[in-house]
Structure 1
Amino acid sequence: MAGILAGVGAFTFFYAKGASYLLDDPQACVNCHIMREQYDSWSHSSHKAVASCNGCHVPHDFIGKYATKLENGYAHSRAFTFQDFKEPIEMRPVSRNIVLNNCLDCHKTMVSPITALHTGSQDTLDCITCHRSVGHAAK
């Protein structure tokens, strides 16, 4: 039984191009057809020259990056297997926080005066609300 389970798991990993998700190639994000629209919009955005999917959507530290990839891989494969995801696809709150932290990290010199205003404040600094189409070009 363990051999069958291992065989099915290995086949699924191979068929789904699982190893490609360990790299930083944006093409891996379109292994799943539902991400085509996001990939196409990113390829026309201002960020294409400076950030791949991983640059915005996973933490920049080694452990955080691969822990997030592992968790997202599980969540995405479960959602696509059971077809219980929203359309149009939406970021989960944890993913949104990662993107927001990466915005602030990459643009810290530009936004430090703004973030200083929010230090100790109840207001949440949320770049994504106003700059929603920056990483993915507006339609």
Structure 2
Amino acid sequence: MGTVMAVCVSRQKGTQKENVGRALFQTDWGIEGDAHAGKWHRQVSLLSHERVEEFRARGAEVDHGAFGENLVVSGYDFKTLPIGARFQCNDVLLELTQVGKECHAHCEIYKVMGDCIMPREGVFTRVLHGGTISVGDEFTLLKEG
């Protein structure tokens, strides 16, 4: 079982997301008002809180949302889970669709640190059932693929 540490959105693609604390997740769309929402397989991005903290311990000054992630969740190492894994948070049901991503142009974090965790640690999900998620909510792995 995990805990939601941050809920982040951005109005434009290619920008860092801001922790808004609470958001509405729409079925087969993503987060209301987030630039990455749409009818595709990468509707909501997730990062492990523990991986973010490890990166911070290496000297990175990053806030939640800096990697472009929508949800920061403690208690899971997301990159180790298989495609098809499902998560429940309140009424929201998410399905893991992609692990990692190709980074075409290095972000500001990479330029400062020489590394960025999102391409290898970040995962992507689609919203199977909508609802609201807030910081502090319980986040549960229902099924591993």
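Read the figures in this text as sums done on the coordinates, not as results from a lab. These numbers were taken from a predicted model, which means no experiment stands behind them. Cβ atoms are built from the backbone, for glycine too; each structure is taken alone.
Figure out for me which of the structures 1, 2 the number 3.1 belongs to, where distance in nm of label points 7 Å out along Cα→Cβ at positions 12 and 28 was derived from the coordinates. It would help to have the intermediate numbers written out before the result.
Working: 1: 1.9; 2: 3.1.
The value was obtained from structure 2.
With helix-only ellipticity at 222 nm (-39500 (n - 2.57) for each DSSP H run of 4 or more, over all residues; to 500) coming out at -3000, pick the structure among 1, 2 it was computed from. Intermediate results must be reported in sequence, preceding the final value.
On the way: 1: -17000; 2: -3000.
This figure was derived from 2.
If mean count of other Cβ atoms within 10 Å over residues 60-67 is computed to be 11.9, which of 1, 2 is the source?
Working: 1: 11.9; 2: 17.9.
The structure behind it is 1.
Kindly point out which one of 1, 2 the value 12.5 was derived from, the read-out being mean count of other Cβ atoms within 10 Å over residues 44-51. Don't skip to the end; give the middle numbers.
Working: 1: 12.5; 2: 23.0.
Structure 1 accounts for this read-out.
Quick one: Kirkwood radius over Cα pairs in Å came out at 16.9 when computed from one of 1, 2, so which one is it? Intermediate values should be presented prior to the final figure.
Working: 1: 16.9; 2: 14.8.
Derived from 1, not from the others.
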